[in-house]
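What follows is a set of structures to go through.
Readers should treat all values here as calculations from the given coordinates under stated rules, not as data from a laboratory. Being a predicted model, the structure only gives us computed values, none of them experimental. Cβ atoms are built from the backbone, for glycine too; each structure is taken alone.
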Structure 1
Amino acid sequence: MAVRIVTPIQKRFSDVDSFLHVNNVAQQMYFDVGKTEFFRRLLALGNVEEGKRIITVSTRTDYRGQIRLEDETEVITEAERIGRTSIHLRQWLVCRCGDGREEVRTESRSVMVAFDFVRQEKFPVPDTWRRAMLGED
């Protein structure tokens, strides 16, 4: 079972339009906050070998409903699939409604690649990363 990381989102004044709806660009930044927290907590990326990181090669986002300024919002991130050099992430922006219900307002899927910046090439996802994302550590 893949590990899910839940990251609370604090909205900024600049995230919303004149109707107090969070704009799509801000939502993408929320997904990036979730990715950063996911990889920081599970892979301790600050300790990764010199020059080896994870980069985004593809994203797809589906907008299911509006996110408003007053909505309590969090991003949920999990590895949906781990390939030889790729990590397929699935993320949700979830809002807590006034009546206590939680609703998925936006869903995103990203393909990330393990990349060696020194050699400028992909490399296989290390087993330690794989086990951490699958909750096997």
Structure 2
Amino acid sequence: VLLDSVLDGIEDGALIPTPQPAEGVSHAPKVTVESARIRWDRSAQAVDRLVRSVTPAPGAWTQVGELRLKVGPVQVTDEALEPGQFLVRKDGCYVGTATTAVRLSQVQPQGKKAMAAADWARGARLDPEVRAQ
């Protein structure tokens, strides 16, 4: 509806297109691997947006102990955990943020194929004190 009215306005001469000024143009910085690192001290919504914005390349990632993990889609939850704290349950793997926890759907350990996060966590046998960094 809006597009129709704008096109009609241009055709009738009621709207006059004006070019965008060349001065003051800004460019977004290049997305690097380091900028795709998840910071768990940010809100759950910010983590979700970061993961979505860098998927598929370069891909969001985090450090768990000595292991680097590429993180797939996440879901914001109502679970309360400390930032970076892991919680593994039958229904999934959760990581705390500055607000609420996010549920990890998929992870990819370095040099391996992507897998369900809960399956990875059960196989990795994480120390209860380990935190995502």
Structure 3
Amino acid sequence: MSSTTISIPSTRPVVAAVRGDSAAGVIQARRAARAFTDRLTPAPRPDTADTLVLVVSELVTNALRHGGGSFSLRLNAHPDAIEVAVDDPSPRMPHLRTPDLTDAGGGFGWHMVNHLARTTAITHQPSGGKTVSAFIPR
């Protein structure tokens, strides 16, 4: 169920969207995030592009693992930030967990996203799911 749509109208911000329900969707989301940064003008610094790919990877992986098994990713460029928005069907809020240092259970992703993003937000959807957003400084 993975697909990528990247459109760059000359009068609107750059937008990218990906949907997925498997590990292949995570790979597609990472590729779409990299292609998204490659098309931005002015181009973000390499470390900003890497940060965006990492945040996308963590949020879509969390949606698959903890958010009901599917996701929709939207990327949007603003003058001072890049917005990552991930929808999933679960109403459960993300929460900070103590990272598992034995490599058995994760717990690093939400900490990392909150550290790398300027701000994060969770919006409940009328359908019962939620949108998790992160804004990465440009």
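1, 2, 3: which one has Cα extents along the principal axes in Å, as calculated, at 47, 29, 24?
For Cα extents along the principal axes in Å, the value 47, 29, 24 is produced by structure 1.
For distance in nm of label points 7 Å out along Cα→Cβ at positions 70 and 102, which structure out of 1, 2, 3 has the highest calculated value?
Answer by largest value of distance in nm of label points 7 Å out along Cα→Cβ at positions 70 and 102: 3.
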